[in-house]
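Below: a set of structures, written as C-alpha cells.
None of the figures in this text is laboratory data; all of them are computed from the coordinates on show. A quick note: this is a predicted structure, and the numbers were derived from the prediction, not measured. Cβ atoms are built from the backbone, for glycine too; each structure is taken alone.
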Structure 1
Amino acid sequence: MYAWQMPDGMDMMKLRAEAEQRYKRFTALVHAEAVRLIPAVAAKDKAARKLSGDAIAPAEAKAAFLVPPDDYGLSRAELIARFASLPEERQSELLGKKWDLVRGPEMIPALRSVISHAEPVDWPKSAMSLQVWGTDEAIAGRALRRLHELSPEEPLRIVAADLASGKPRFPGFAAREMKAQDLPEADGAFSGWLAHGEVGALPLIAKFGSAEIAGAMRGSYLSESWPCVEELLFIAYFVRILPASGPGSADGLPRHALANPKGRGCRRFPLDEVARIVWKPVLEAQAILLLDDPDPEIAASAVRALGEHGSAAAEPFLWKRLESWSQRWRGRTSEFEVHPITGGAPNPESLLGSELFRGIASAKSWLLDEPRRRRLSAFCLDESCREQWSQPRGSGALIVDVYDGGWIYPPAFRVGGYKAPTLDALEEKLFQYPRGTAFRWCPQALSPFDGFSPGQRDEMYRQLKSALTARSLLTLEPYSQEQCLARGY
C-alpha cells in the first residue's frame with residue numbers, strides 16, 4: 001500500500017505495522033502447510049516437482065532438493081567457467097537477478113563467448129520496430145548489455161563490426177541504447193541499405209552514419225513524402241552531421257519539415273523525438289522558435305525538448321510562453337473540460353499548459369527552488385494547480401530513485417521530478433541543490449522487474465554518496481524500506 005492510496009486522516013505507519021503483523025502470521029501458516037506437503041511432491045513428475053518446489057518456502061525446498069541452491073552448488077569460479085555451457089534458463093537467471101554471483105571482469109570472456117554465437121536478425125519493415133523497447137531480447141542480447149556494464153567500449157566495437165558486415169545481430173540494442181556517433185566503417189552497408197530501400201535501417205543510419213553518406217541520405221529524403229517516424233530520423237541524421245549554419249547546413253531542415261505539410265509526412269514535428277538522438281545549439285534555437293507555433297502540439301513538443309535537453313539559456317523563453325498561455329486562458333478553463341458523456345480528446349491547449357508547468361518544474365539545467373515554485377503558482381488557472389505549486393517542499397530528505405527495466409524499459413534515475421538517463425546525469429542534477437540538502441536513497445529494490453542487482457545498487461549508492469560527501473554540503477541517507485515506503489515509494 002502507498003501513501004496516495006490512504007484516505008485522509010488515516011495513520012499510514014499504524015496501518016503498515018498492522019499489515020506487517022498480519023502478513024507475518026499469514027506467511028507462517030502458508031510456510032507450515034507447504035512444509036507439510038513436501039513428501040507429496042516426490043510422487044509428481046519432473047515438471048510438476050519443479051513448480052511445487054518453486055511454491056514451497058525456499059530454504060525447505062532447497063533442503064529437500066526440490067530446487068537447486070541459489071548458486072546451483074557451484075563456486076563463483078565454476079559458474080563463470082561453465083557459464084557458456086549452462087542451460088539457457090540458468091544463463092538467464094545469472095544475467096538477471098543472480099548477476100551478483102558472477103558480476104566482475106572475470107565474466108567478460110564468458111559473455112564474449114555467448115555473444116559470438118548470436119545470429120543475424122531479419123530487417124524489420126518499419127523504422128519504428130528497432131526503437132520500441134521490449135521487442136527483441138535473447139540470451140546474447142542480455143550478455144551484450146552486461147558486457148556494456150563491465151567494458152563500455154567493447155559493445156561499440158561489436159556493433160560497429162556487425163553493422164559494417166551488413167548482417168547485424170543486435171540492431172535493437174544499437175538503436176535504443178547506444179550513443180549516437182559516427183561509425184564510418186559501416187557507411188558502405190548504410191549506403192547499400194538506402195539503395196535497396198531498407199527503411200528499417202534508418203534508426204541505425206540516423207545514429208551512426210557519417211557525413212560521407214549525406215548525399216545519399218539527402219537524395220532518399222527528398223525522393224518521397226515520408227511517414228513521420230522516418231522523417232524524424234532523417235532530420236536527426238542531418239542535424240547530427242551537418243554544420244549549424246551556412247550553405248548545406250542543418251538549420252533549415254526542421255523548418256522545411258514544418259512548412260510543407262502536404263509534401264512531407266510530419267506536420268506536427270515532434271522535436272523531442274529528434275532530441276533523443278541528437279541535441280545541438282541549432283536544435284535548441286529551433287525549439288525556442290517553435291514555442292510560439294500556433295499548433296499547441298508542436299509547441300508542446302518544443303517544451304519537452306527544452307525541458308529535457310535545453311541549456312539554462314532556454315529558461316526565460318519557457319517562462320515567457322507560460323505567461324502568454326496563462327493570460328490567454330485565464331477564466332476560460334471550462335473550454336478544457338471533456339464532456340463526461342460524449343467524451344472526446346482533451347483540448348491540446350490544456351495539454352500544452354501541463355507540459356509548460358512540467359517542463360519548467362523538472363528541467364535538466366535548473367532547479368525548481370521556492371521562488372520558481374511560487375512563480376509557477378502565480379500562472380495557475382485553477383485551484384488544483386495552485387495547490388500543487390504553492391506548497392513549499394517539506395523538510396524531509398528528497399527521494400533519489402533508480403530503476404533499470406533491462407530490455408523492457410530504459411533505465412531511469414529520478415530526483416525531485418527530474419528523470420536523468422544515466423547515473424552521471426543524476427549526479428550533475430544533485431549538485432544543483434543548495435547546501436544542506438539531504439537526499440534519501442530509495443532504489444526500486446522491491447520491484448520484480450528491476451534489472452539492477454543488489455550489488456549494482458550498492459555501488460551506485462557508494463558512488464553518489466562519495467560524490468556528495470566531497471561537496472561537504474549535501475548528504476545521501478541510506479536505503480530504509482520503512483522510510484521509503486512512508487514517502488509513497
Structure 2
Amino acid sequence: MKKIIYPALALVMLFSAGCEKEFFDINENPNAPTEQSITSQLLLPRSLHATAARMATSYDYSAHWMGYWARSGTYGPSTEQESYNITQAYQQDEWSGWYDILFDVNLMEKKAEASGQTYYAGAAKVLKSIGFMYLVDQYGNVPYTKAFDITNNILPAYDKGDAIYADLLVQLDEAAKLFAEAEVTPEIETADILFHGDATMWRKLINTQRLKLLLRQSQVNANPTAELAKINADGSGFLMAGETAEVQPGYAIVDGQQNPFYDTYKKSFSGALDQYNRANNYVLKKMQNSNDIRYQYFFSKAATPLNNNTYYGYNFGEVIPNSDPKAANSSDVAGPGLAKSATQPQWLFTSVESLFLQAEATQRGWIAGDAKAAFEAAVEESFVWLDVEDAEAEAADYLAQENALVNYDAASDKIRFIVMQKYLALVGVNNFEAWVDYRRLGVPTDLPLSLAPSRGTNGIPKRLLYPQSEYSYNAANVAAEGSISAQTSTVFWDK
C-alpha cells in the first residue's frame with residue numbers, strides 16, 4: 001500500500017491512492033483497494049516481510065555512528081550524518097515507514113478480533129510491540145493510543161514512551177494467551193511466513209521480545225520481578241540456538257523479490273552494487289587484533305585489493321584523499337556470513353541476539369543459570385549462525401584467549417563485557433541494537449567519534465528529531481513535546 005507520511009492521514013491515503021509495486025499485492029485491483037477486500041490472511045505475510053525488511057535494511061545510519069560501517073572512498077562526505085548535526089528531514093522515513101507497517105498491523109488486529117481469529121490477533125500484537133519499540137527508541141514520545149483512531153483523533157496526541165513500553169508488555173501478555181488457545185489451519189500455515197503455524201515458536205518470540213523490552217529499561221527498572229514471573233509462567237522459554245525467527249515469503253531472483261538485505265547491501269536484481277557502505281576500521285581492527293575470524297564473514301574481501309589489503313576499511317567521517325582506495329579496493333558490508341544468497345530467508349530476530357539477551361539477564365540475576373556458560377553459548381551461536389568453518393572449534397579458540405576483550409573471568413564489569421561481545425556479534429545483523437546499547441550502557445566505551453571537520457563539539461545523537469510532516473500537519477501536539485535536541489534530549493530509558 002501507499003506509504004503514509006503521517007498517521008492521521010492513513011485512511012485518506014489508503015482509499016485515495018494507488019498501490020506501489022512491491023512483494024505482496026494484497027488487493028485484486030491495486031488501483032481500487034477497499035478495506036473489505038483486505039483480510040488478515042493477506043495482511044500477515046505483508047506485515048512480516050515489511051517488518052523484517054525494515055529491521056534489516058533501514059539502520060545503516062546506526063551502523064555508521066556505532067563503528068560498524070563507514071563511507072567508501074568513492075563518495076564524498078555525508079555532512080549531516082557525519083557531523084551528527086541532524087535535521088527534521090534526517091531519516092524521516094523511520095517515522096512514516098513504521099507507521100505505514102503499523103497501520104496494516106492495526107487493521108489486521110481489528111479484523112482478527114472481530115472474526116475471532118486468535119492466531120492473527122496474537123501475531124498483530126507481537127508486531128505492534130516491535131514497531132512501537134523502534135519508534136520510542138528513536139523518538140521518545142509518539143502517538144500510540146490514538147494513532148489510528150482516524151474518526152475521533154485525526155490529529156493524535158503523543159503518549160509517553162514509558163507508558164507505551166508498559167502497554168507493549170501487556171500486548172505481549174495477551175498475545176501469549178491468544179497463541180496458547182489458537183487453532184492452526186492450513187490457511188494460517190501458508191500465511192505465517194515466519195513460523196508456519198507453530199504457535200510455540202511464536203510464544204518463544206514473545207518471551208524473547210519481553211526480555212528485550214525489559215533490558216532496554218535496565219537503568220530505570222533494575223528488577224522487573226513481576227514481568228519476569230510472567231515469562232517463567234508461560235513455560236515456552238526463549239528463542240534458543242538454531243531458532244532464529246526469519247521470514248521466507250518465497251524470495252527469488254526477480255525484481256522486487258530478492259532477500260532485502262542481499263538486495264540492499266550486496267547486489268540488486270539489476271546488478272547494482274552497494275558502493276557506499278564499507279567496513280569501519282574500528283570494528284575491523286578490533287576483531288583482527290583479537291583473532292576474531294568473524295570479520296571475514298561480516299565483511300567481504302576487496303574485489304580489487306591494493307597492496308595485499310584483502311580486507312580494507314575506513315574511519316567514520318574522515319576526509320578521504322582522492323588518492324586513497326575506492327569502493328572496489330575495500331570491504332563491503334555484506335560478507336558471506338550475512339549475504340549468503342538472494343533467496344535466503346530474512347532474519348527478524350536472531351538466535352544470536354536472543355542468547356546474548358539471556359546472558360545479560362542471567363548476569364543481572366533476572367533469570368536462573370550460569371552467566372558465563374550463557375555468555376559462551378551466545379558467542380558460539382554467533383560463529384554457527386555465520387556459517388564459520390569449524391564454527392564450534394573456532395569459537396572455543398576465540399574464547400580461550402587471555403585477551404581482556406574475550407576473557408569473562410577477568411572482566412570487572414561483566415554486564416558491559418557481555419554487551420560488548422554482543423556488539424561484536426551483531427555487526428550488520430542488528431545495527432540498531434548497537435545504538436540502543438551505547439545509549440543504555442555506554443558500550444563500546446572506546447567508540448571513536450566522527451572525524452568530520454564539521455562535527456565541532458557534537459556527540460553521537462541521543463535520538464532522532466520528529467519529522468517535518470509532524471510540524472506541518474500535527475503542529476499543536478508535536479509542539480506540546482517542547483524543544484527537542486538530538487544532542488541532549490533522551491528517550492525515557494537512557495540514563
Can you spot which of 1, 2 the value 42, 35, 22 was calculated from, given it is semi-axes √(5λ) of the Cα gyration tensor in Å? 1
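Once FRET efficiency 1/(1 + (r/R0)^6) of positions 330 and 466 (r between Cβ atoms, R0 = 35 Å, to 0.05) is calculated for every structure in 1, 2, which label goes with the largest value?
Working: 1: 0.15; 2: 0.50.
If we compare FRET efficiency 1/(1 + (r/R0)^6) of positions 330 and 466 (r between Cβ atoms, R0 = 35 Å, to 0.05) over 1, 2, the biggest value is for 2.
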Across 1, 2, relative contact order in percent (Cα under 8 Å, 6 or more apart) reaches its greatest value in structure 2
Upon calculation of distance in nm of label points 7 Å out along Cα→Cβ at positions 50 and 474 from the atomic coordinates, which of the structures 1, 2 produces 4.7? 1
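Tell me which of 1, 2 gives 6.1 when you compute distance in nm of label points 7 Å out along Cα→Cβ at positions 122 and 378.
Working: 1: 6.1; 2: 2.7.
Checking each candidate, the match is 1.
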Rank structures 1, 2 by distance in nm of label points 7 Å out along Cα→Cβ at positions 114 and 170 and report only the one at the top, that is, the highest. 2
